[in-house]
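Take a look at these structures.
Values quoted throughout were computed directly from the atomic coordinates according to the rules given, and no laboratory measurement underlies them. These numbers come from a predicted model, not from an experiment.
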Structure I
Amino acid sequence: MVKRPVKDREVTLRCGEKRYSVKIPEHIRFEYARLNPAEQAADPQVLIQEALNHPVGAPRIENMVQPGQKICIISDDNTRLTPVVLILKELLPRLERAGIRREDIFIVMALGSHRPMTVEEMSAKLGREVCENYRVLNSEFENPALLTQVGVSALGTPIRVLKAAMEADLRIGIGSVVPHGCMGWSGGAKILYPGITSADIVSEFHVMQRLRDEILLGMVECPVRLAVEEWTQNIGLHYIINTVLGEDAAVYSAAAGHYIQAHRKAVSSAQKIYGVPVRQRPDVVLSSAYPIHMDFWQCGKAAYGPTKVLRKGGEFLLLAECKEGVGPHPQMLDYMAIEDGKDALLKRIQSGETGEDLLAMAVGVSMGRVVRHAHVTLVSDGLTAEQCERGRMAHHPQAALQQALEQALAKFEDPFLLVIPEGGEAIPILGEQV
């Protein structure tokens with residue numbers, strides 16, 4: 001367990017651009033579970049260069065392309081912290097030196113089912129110069145005319161992928177590896193499937209996890225990932241560049257090459273940072289959703305890790321900005337309140353119904369497990385008390401964080417408190433499991 005010194009029992013948590021401090025009462029036993037410290041690269045650009053110079057399971061990218069080919073670069077969107085500017089600074093010149101013309105290179109923002117990125121957001125993510133000199137577009141998960149079918153999934157759903165990407169001769173994925181509730185770890189094949197697929201496939205992707213009883217967060221050979229990787233082999237993701245980030249998004253390592261082999265190398269690095277040992281099962285968890293705090297659709301992911309260690313019937317306080325409110329699928333709040341969510345989800349699938357509402361249902365049912373495991377309080381200015389009540393959660397504004405914590409602690413005679421400053425990425429692990 002790694003602890004940061006806590007002055008006078010006061011801890012500070014990030015929430016968007018703000019920071020909130022709370023004072024822990026003298027009689028309360030607590031643990032401060034930060035990400036494991038990692039040595040930041042002196043020059044992150046050198047790490048990326050080395051990854052591209054020594055790819056895993058594939059030739060160097062400049063030896064894979066030929067003049068006249070069309071290259072599609074698929075990047076994660078602004079809900080992720082991947083240093084895409086640094087990666088493109090190294091990748092694009094290599095492609096051009098290999099004879100690829102600028103007009104034959106385009107970049108797709110892999111939205112999954114997130115809202116489209118604005119021009120300003122693309123510029124911040126990719127760099128202004130890149131946006132001015134290369135074609136950049138959002139993926140289109142809801143527009144059938146811009147998708148093409150490449151097969152049928154195991155559940156019988158047509159697999160539709162962005163047509164422009166499939167028309168390219170070579171597809172390169174860029175992302176980061178962090179713990180993920182559906183695939184164990186993000187990165188690798190996920191950038192393509194479901195990153196640039198239709199809404200139906202995005203829904204099925206989430207359904208696959210919600211129908212399983214075990215928590216997949218942090219699992220390397222995750223069954224959902226293995227299924228996705230099998231289909232990615234059929235679709236074609238020719239190369240990836242994945243980074244692993246430490247605290248404050250500092251680059252810790254990078255891996256490039258084959259979409260499975262390079263991904264597993266990145267995961268081995270990520271495990272050293274994100275697996276956070278905890279000495280005993282807590283009664284109360286106070287966690288910041290940082291860095292996935294844009295909306296509740298994203299920050300809800302920060303609940304899965306703490307649920308693995310929080311005692312049944314415990315108190316879970318989630319601090320999250322949610323500046324864009326619930327997010328793109330507000331119906332998820334109603335599905336969180338369904339008692340027999342898994343059975344309802346199965347019936348929905350068996351009926352053949354798909355679409356965006358199924359995605360909201362799948363994620364809502366998964367979050368429903370959290371609110372039935374513990375009493376959840378969302379500390380946020382982005383949602384109202386009425387919205388939280390729909391999802392069976394209590395609510396406090398961000399300024400009332402201290403009050404919310406004291407109320408939660410008061411429910412136990414001798415509570416043990418776990419504080420997680422980067423709940424959006426940490427995987428708490430009980431001491432006996434380490």
Structure II
Amino acid sequence: MNHIAQRIREMRIEKGLTQAELAEGVITRSYLSQIERGAFEPSYDVIEKLAKKLECNIEDLLNQKPKNKSLLLLQIQRDIKLAEKSILESKINKAKKIIENPTFDLLEEDTSDEEKGILYWIKGKIYEHANHLTDAMANYRKSAQVLNEVNQEKAVRSLVDLGSVYTLNNQNYEALNILNKANKLAIYEQISGQTRISLLLNLGIVHGKLNELYSAINFLEEALDLNHSMELYYKSAEINMALGICYMQLNKTDEAHQCYSKAIDFFMLINDVENQAGTLNNLGILLRQTGHLQESVEKFNKSIALFKELGKENKIVNVELELAETLLHLKEYEKLEQICCQIIEGSAEKQYVGKANELLGDMEKARKNYAKAIEYYQAAKKLTDTNSGAMSRLINKQANIFHILGDYKKSSTMLVEHMTN
């Protein structure tokens with residue numbers, strides 16, 4: 001009698017069940033009898049159902065290391081399911097620990113195509129979480145290829161995640177091609193539910209990044225409608241955040257404010273602190289643009305506090321620069337100067353130091369300290385790419401000061417030289 005046969009028999013007797021009672025609704029009594037004698041090895045699904053009837057965990061039936069290949073394979077099949085469940089619950093490290101079992105490498109070829117495809121998807125998620133985007137894309141691509149023949153819904157899931165990583169990598173046209181392929185497959189196979197919602201969200205994001213804002217809004221609104229029809233809130237935070245960004249770019253400030261506020265509430269509910277902080281930053285920018293300066297400061301300070309909890313230094317600096325710009329509008333120059341000087345002294349990122357110098361230049365210009373303003377703008381230019389929009393902005397600001405000072409020749413020469421370079 002093998003180990004699992006012995007465990008099933010022991011636990012059945014312990015529960016006071018006959019073979020007929022345990023087998024009912026799962027398998028025939030005679031098949032259970034043969035399993036208990038060790039004549040047949042049950043499939044993973046049968047073990048799962050028997051464990052449920054025995055009111056125990058599958059681990060209780062597999063609590064010793066099996067010595068034959070078939071039982072090792074059953075454990076791998078179980079672990080793939082557990083790892084997939086962990087990923088869906090955002091427990092990435094737990095999934096990673098599950099599949100680090102060296103037996104996976106030995107018996108991976110013996111798993112079904114569907115299990116292989118799911119395992120590639122799990123690995124893709126783990127690589128993406130570690131910001132190894134090239135490895136993530138390779139695994140998502142393999143997953144979609146394998147699953148396309150056996151489970152189209154999970155193939156769409158893998159394509160959506162592949163498109164999402166391309167978007168993260170700012171390869172937006174490649175992302176759009178992949179997501180369009182996923183959309184065609186989803187329509188053909190009539191795939192709905194959470195997979196469809198995730199697809200619509202990512203289509204909305206990539207269309208937004210390509211400045212196709214009305215198309216983006218249509219996809220995102222469709223995702224919200226599908227959630228509503230299914231009485232779900234799946235990815236509602238991300239959908240509302242993306243809608244807020246689109247409406248903000250279209251200067252539809254009321255709609256943007258409403259979407260950002262909803263997104264923040266949803267992120268709080270699911271304890272997604274990083275995205276909550278990011279959306280607070282977006283809302284702070286919107287409030288500044290609409291003249292609600294004190295409210296803007298409040299949102300930026302909340303965002304900074306949350307990013308500090310997470311230790312996200314670069315994101316803290318980014319929000320601090322947005323806060324400094326609002327302080328410029330409020331003419332709170334002392335606070336602005338303190339923030340910008342700290343960034344100049346402490347940040348290794350040249351774009352942040354450049355922006356801090358630019359804001360100090362704006363402050364000195366507002367104070368009519370024109371010579372000092374030009375110095376700060378010049379310091380910012382040294383840290384700015386020549387052909388960037390930021391460089392054009394800095395040159396225009398310097399030229400404007402020379403114009404104010406009556407040096408029209410220098411002002412026009414500076415602008416002409418920049419346009420001809």
Structure III
Amino acid sequence: MRSLYIINSQSRSLYYGIGTYIKQLVAALKSSFSQITIVTLYVGVDIQNETSVSMKNDIRYINIPKSYLDSYGRLSHSTNDRRYLHSAYYTLMTYVNEDDENFFHFNYMELGELALWLKEKLSCKIILTVHYMHWSFELLGDVQKLHAVLDAPSNPHEEDNKLFFGCEKRFLQEGADHIIAIARHSYQTLCSLYQVDPSKITVIPNGITDEYTEQSTEDKRMLRKKYLIDESDPLLIFVGRLNPVKVVGPLIDAFKFVLAKHETARLIIAGEGGEEDLKYYLGKASPLWSRIFFTGYVPKDQLYELYAIADIGITPSVHEEFGYVATEMMMCKLPVIVNETTGLKEIIADGVNGTFIHLTNSKEQPETSIQQFSEKIICLLNDKALCTHYADKARDTFIKTYEISFFEQNMIAFYNSLFVN
């Protein structure tokens with residue numbers, strides 16, 4: 001029997017990309033396996049205190065709780081985590097038939113030790129999708145700074161970054177039999193920075209189920225009324241976690257320049273963040289709180305309504321492994337402004353289906369960069385024909401490249417290449 005175990009983790013990432021990816025993985029591969037099991041690790045003791053097994057729509061779910069209570073926000077390599085993973089390994093093995101053709105599909109770089117233990121015990125294949133790299137968050141995607149940290153870490157935080165990188169490298173080189181990169185730049189980074197054998201890596205871009213519905217002028221008018229936004233107010237939207245990687249601060253600074261030209265403009269900042277980050281960005285927005293709205297997490301149905309009434313979508317991140325939000329905006333026929341970096345510059349062609357800004361790998365940006373950022377926004381707000389052109393081309397790019405059927409076809413072909421005939 002051919003069995004697939006998708007290794008998941010209870011974290012905020014469930015709400016920001018990886019959870020969606022796992023659902024798409026199941027949909028694509030359901031007919032290719034006799035049994036698919038989703039194994040969720042680090043389930044909080046506040047949710048359940050013992051391992052649970054359930055079936056839903058022919059998919060088996062195994063939830064393995066952690067035995068200690070903390071304010072878990074991300075995986076780490078602590079002593080407690082290693083003990084937990086060792087315990088989770090033995091728990092998982094009680095549900096694995098060693099005689100099956102077993103595949104384990106990991107989605108978190110921090111779980112390399114579990115993969116190595118599985119390889120030691122079983123004749124199986126370990127697949128890892130690289131959704132992110134720890135250092136890209138901590139160091140704002142700055143490769144030069146990473147090299148400096150690896151050569152000579154100067155404080156405990158940098159020591160942690162070096163530890164994380166080493167663990168990731170071991171997982172990639174020794175634990176994973178096959179690696180899925182979600183963008184071309186990821187493939188290049190895995191080869192050059194982590195020194196992974198290129199033959200182990202397959203590039204499969206993310207896909208999105210097309211849920212776009214064309215809204216009439218009257219529909220948009222009613223939606224704006226629903227959200228108390230005047231029909232004539234220019235509306236910008238940002239979606240993502242509130243942290244330095246997403247460059248929310250410089251976006252707010254640029255918007256202040258926009259208001260000098262379009263005084264009724266509004267900026268929606270949709271996404272969650274830590275308490276300190278939120279305080280910082282609220283301070284940045286002062287005293288323009290009637291023009292800048294922090295919504296927190298927005299459910300998908302409401303988010304798509306906001307996309308429908310927005311004039312421009314903005315993704316200014318200094319690092320994106322893929323660029324899921326920008327692709328979602330393109331699906332919704334929204335003209336987009338993105339930073340010319342990593343995954344974002346692979347999905348947008350400057351001047352064709354969107355436009356670039358140029359921001360550096362730092363929390364604060366030079367005033368010239370902020371000024372140029374604001375000028376790009378003002379240019380689009382002043383040119384409705386250009387907005388329409390970018391929106392049409394963005395939608396066309398999505399349909400031809402990132403609609404979910406392409407992801408499904410690529411994933412099925414990838415797994416077919418691994419199966420024993």
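Please state which of the structures I, II, III yields 25, 55, 20, 0 when P(r) over Cα pairs in 20 Å bins from 0, in percent is computed from it. Let's see the in-between values first.
Values: I: 26, 57, 16, 0; II: 20, 41, 26, 10, 3, 0; III: 25, 55, 20, 0.
Corresponding structure: III.
A further question on this structure: One of I, II, III was used to calculate relative contact order in percent (Cα under 8 Å, 6 or more apart), giving 14; which? Walk me through the intermediate numbers first.
Details: I: 20; II: 5; III: 14.
Label of the source structure: III.
Quick check on the output: -9000 is helix-only ellipticity at 222 nm (-39500 (n - 2.57) for each DSSP H run of 4 or more, over all residues; to 500), derived from one of I, II, III. Which one produced it?
This figure was derived from I.
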